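Undergrad: Next up, some structures in structure tokens.
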Structure 1
Amino acid sequence: MQRDIWAGVDIGGTKTAVVLSRNPPEVLSRIEFATLPGRGPQVAIEQIVAALHKMLSELKSTTASLRGIGVSCGGPLDSHTGVIQAPPNLATWIDVPIVKILATEFGCPVVLENDANAGAMAEHRYGAGKGTHHMVFLTMGTGLGAGIIIHDRLYRGANDMAGEVGHVRLTQKGPVGYYKAGSVEGWASGGGLAQIAKSVLHDARRDGRKTLLLELPQEQEITAKDVGLAAEKGDALSRRIVTICGRKLGLALAILVDVLNPERIVIGGLAMRLGDLLLKPARESLRKEALQPSLAACSVVPAMLGERIGDIAALCVAMGDTRASTAAD
């Protein structure tokens with residue numbers, strides 16, 4: 001039987017999505033469920049397998065029609081051996097051989113990739129990076145990671161660790177990200193934005209300044225979403241917090257521009273939601289810091305795929321199958 005179906009599995013700490021496609025990025029069918037990492041990996045893996053069988057059955061297909069399965073998941077992981085190695089948001093998933101499990105069940109190539117690399121593949125093929133040859137994709141969610149495209153190919157580095165720009169230290173002191181104070185992730189991520197807000201709000205309470213954020217219950221932890229919503233309503237202090245984050249992001253972008261000389265840097269997460277509130281100060285810092293010839297060749301834009309990126313990224317992992325594994329391996 002002709003193998004004509006791609007499958008994608010996007011595993012996150014909160015939810016897991018399983019999709020089928022004949023012509024990506026179009027999705028034929030999709031099933032989403034709570035990952036519930038506290039219960040360990042087995043329950044979620046059984047649901048992944050069941051979801052694939054169910055959707056294939058509904059297509060009046062068989063497992064033999066699968067061309068390949070792509071699995072996108074936060075790191076650390078080993079894409080060569082296909083093993084998930086207890087990511088922070090999946091702490092109970094210790095050395096899970098997800099590629100071997102799915103390849104044995106479905107008898108088709110299976111590829112595992114970290115979510116930042118998978119997102120880079122998706123935005124390069126179908127999104128804001130389409131048409132470029134050299135591109136960097138930043139995941140700007142709770143944390144910050146990067147996927148790097150060079151000469152139209154994903155760059156993984158010597159041992160799959162390329163792109164960990166969140167670990168780079170910008171300042172000796174500051175918000176903590178990637179277990180390091182003053183790191184790029186500490187300053188320029190959702191988690192970092194919340195830490196900046198906490199510090200700024202402490203000063204605002206002391207000085208009696210007004211801000212929409214102080215109208216939130218004092219026992220409530222301030223989140224990046226809270227700051228963003230207040231900033232969009234014109235709250236001056238919230239906009240200042242976003243500006244601080246944006247300026248530090250610009251310093252990180254300058255490092256990427258100077259070292260990698262990309263044509264485009266595509267930023268997901270907060271950049272999609274906050275737009276120029278975040279990107280304007282980021283671009284201003286970038287202009288001050290980066291080498292001008294390199295900067296002239298590079299644009300900085302928000303990601304285009306929005307909430308669909310996880311599904312499309314997992315499909316792209318399947319399609320970009322350079323290290324496929326099958327049950328026969």
Structure 2
Amino acid sequence: MPPLEKQPFTYTMKATRTLLGFDIGGTKSAAILGESAGDTVRILDRESFPTAPEPQTVLHQLAETAQAMLSELNLSPDAVGISCGGPLDSRRGLVLSPPNLPAWDAIPVTQFFAKTFGVPAFLQNDANACALAEWRWGAGRGTSNMVFLTFGTGMGAGLILDGKLYSGTNDNAGEVGHIRMAEDGPTGYGKAGSFEGFCSGGGIVRLAHMNGFTAESAHQVFNAAAAGDAAALQSIKAAATQLGRGLALLIDLLNPERIVIGSIFARQREALWPIAGEVLRAEALTLAQSVCMVVPAKLGEQVGDYAALSVATLAFQKSS
């Protein structure tokens with residue numbers, strides 16, 4: 001894969017680095033081998049496989065896969081990055097029984113990979129990792145204050161504040177999906193009327209059901225809305241309205257330069273933004289919104305791969 005187009009960027013590294021990334025998910029896990037130089041990155045190799053029930057099996061599969069990639073290209077890693085759904089303890093490198101990985105109870109993933117490869121290893125939740133990737137190599141390049149919103153299976157956020165990742169006191173910063181946007185509405189993040197309830201794939205499906213339209217995926221709801229179905233249109237309008245309100249809240253609270261939104265928004269911007277943008281302009285403080293751009297994510301379907309690699313770059317940030 002050729003390097004991404006070069007743009008002005010605040011984060012630099014002095015030499016070419018070999019990065020290992022591990023993306024651990026409930027259904028699939030992947031090992032990614034990458035190379036970074038300055039403000040560019042390229043993926044050299046990637047391999048994924050179904051996530052086995054036992055954590056140790058998955059860790060050994062990832063390590064063996066990565067070692068085969070390194071051997072084939074005669075490379076040695078400079079750092080390892082791990083991206084995984086939360087909850088987790090990034091400081092101690094522990095995965096703490098995420099909903100989609102219930103058997104992963106206090107699993108010391110960074111210790112395992114640091115010992116296996118003999119280099120620093122770092123762990124971040126997937127929203128934070130995606131924020132890092134979009135900030136370093138995607139739609140957030142050149143900013144000091146950026147918010148990344150997942151808007152996919154769920155709604156989460158990764159925060160770049162004053163030029164560095166902000167994860168909070170115990171890795172719970174950015175859990176915007178839990179914010180209640182309305183007294184009643186579809187349930188997301190265990191809360192009716194939450195931001196995730198209105199602005200996520202599953203939430204949009206539940207919203208459509210509440211409006212009398214039967215759908216199995218958000219994609220079906222958007223297609224039906226485009227064809228003029230009244231219930232589907234009502235559902236998309238509600239989701240877009242709450243997206244605009246959520247964006248206004250983030251802009252007023254954090255005063256970012258850019259909000260980068262992935263997944264569903266990136267694919268369905270034309271359906272969502274006219275309403276969301278209008279609500280945002282009516283809700284947010286004028287001065288704060290005047291300096292903030294809302295843009296779709298740039299890294300597309302490979303954002304998970306770049307996310308894992310971006311966590312590895314924390315090794316050089318911490319040592320600089």
Structure 3
Amino acid sequence: MSELLKVTDLVKHFPLQYGLIDRAMGRAPQRVRAVDGVSFEIAAGETLGLVGESGCGKSTVGRAILRLLEPTAGRIELQGRDITGLRPAALRPLRQHLQVVFQDPFSSLNPRRTVGQSVAEPIVNYGLARKGGARDRVEELFGRVGLRTDLLDRYPHEFSGGQRQRIGIARALGSRPKLIVLDEPVSALDVSVQAQVINLLVDLQRQLGVAYLFIAHDLAVVEHISTRVAVMYLGRIVEIAEKKSLFQRPRHPYTKALLSAVPSTDPEAAGKRVVLQGDIPSPSQAIAGCRFRSRCPIAQDICASVDPPLEQQDADHYSACHFASADP
């Protein structure tokens with residue numbers, strides 16, 4: 001598969017409030033290091049799952065790729081073209097190929113517009129159909145996502161959560177994108193509805209060849225939909241691998257802890273749970289060495305001084321741990 005998106009050393013820092021008292025006391029300005037050097041690639045037609053605890057920076061990565069947030073540093077390439085520093089006018093035609101489905105399907109839809117108008121908007125904006133002909137395209141999209149076309153003239157509040165998320169997916173597909181960032185797209189839905197939406201996304205990818213960046217914290221969902229999986233911790237990717245390799249042979253202790261927390265019907269699995277001790281470091285403080293060491297059960301002296309790079313362990317399996325190969 002050809003490379004569609006390449007992210008290199010992506011950084012996004014948010015400055016904290018810095019007032020007169022801080023200046024008078026000689027305090028240095030502080031920043032939240034939400035994303036602190038993230039690199040990965042997504043091929044055309046594949047799904048990269050991005051997982052981690054709340055606050056690890058995974059949603060910030062997605063928004064930075066879409067340029068909804070301006071990166072502090074790093075490089076974002078779409079089909080070999082650097083889009084990191086493009087001005088809005090130059091970026092606008094490329095936005096057609098980068099779309100997003102947000103976590104909350106209700107707040108992402110304009111309550112004053114019918115759902116048909118919302119889905120038609122990107123189609124008209126990018127000149128993919130004239131205003132009069134856009135309705136035919138919207139009806140086609142509604143059929144693709146499993147909604148009746150007689151619902152086009154209704155408003156968002158008249159739909160269930162699952163239906164609203166299907167509408168959001170239809171809107172994202174309207175511009176014929178090459179990559180869709182799915183930011184926790186099923187976490188607000190009931191379990192049965194989650195399965196329906198995930199199966200819909202799989203079917204749409206098979207039909208249209210679109211690539212996904214699937215951001216989530218539910219590992220069971222990620223395992224079902226992903227081609228490869230990247231694990232984030234405190235602004236960095238600590239492990240990335242093919243789905244089967246990561247779930248069967250995790251190398252990083254943080255990944256092992258995450259997988260051990262997945263609910264299981266196996267009564268013996270409860271005894272294998274890895275319970276992390278210690279506190280999560282503050283993302284506003286510079287961290288020497290490995291950022292996971294304060295919670296890591298196998299940390300040693302080198303972890304306090306040397307930050308482990310993301311290194312290859314097996315074919316297409318990378319881990320950022322000094323002792324990743326010691327316990328596969």
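Undergrad: Output the label of whichever structure in 1, 2, 3 has the greatest value of Cα Rg over 2.2 N^0.38 Å, for residues 247-310 alone. Walk me through the numbers before you get to the answer.
TA: Details: 1: 1.08; 2: 1.22; 3: 1.29.
Largest calculated value belongs to 3.
Undergrad: If distance in nm of label points 7 Å out along Cα→Cβ at positions 31 and 119 computes to 1.3, which of 1, 2, 3 did it come from?
TA: Only one of 1, 2, 3 returns 1.3 for distance in nm of label points 7 Å out along Cα→Cβ at positions 31 and 119, namely 2.
Read the figures in this text as sums done on the coordinates, not as results from a lab. Treat the numbers as computed from the prediction; the structure is a model and nothing was measured. Cβ atoms are built from the backbone, for glycine too; each structure is taken alone.
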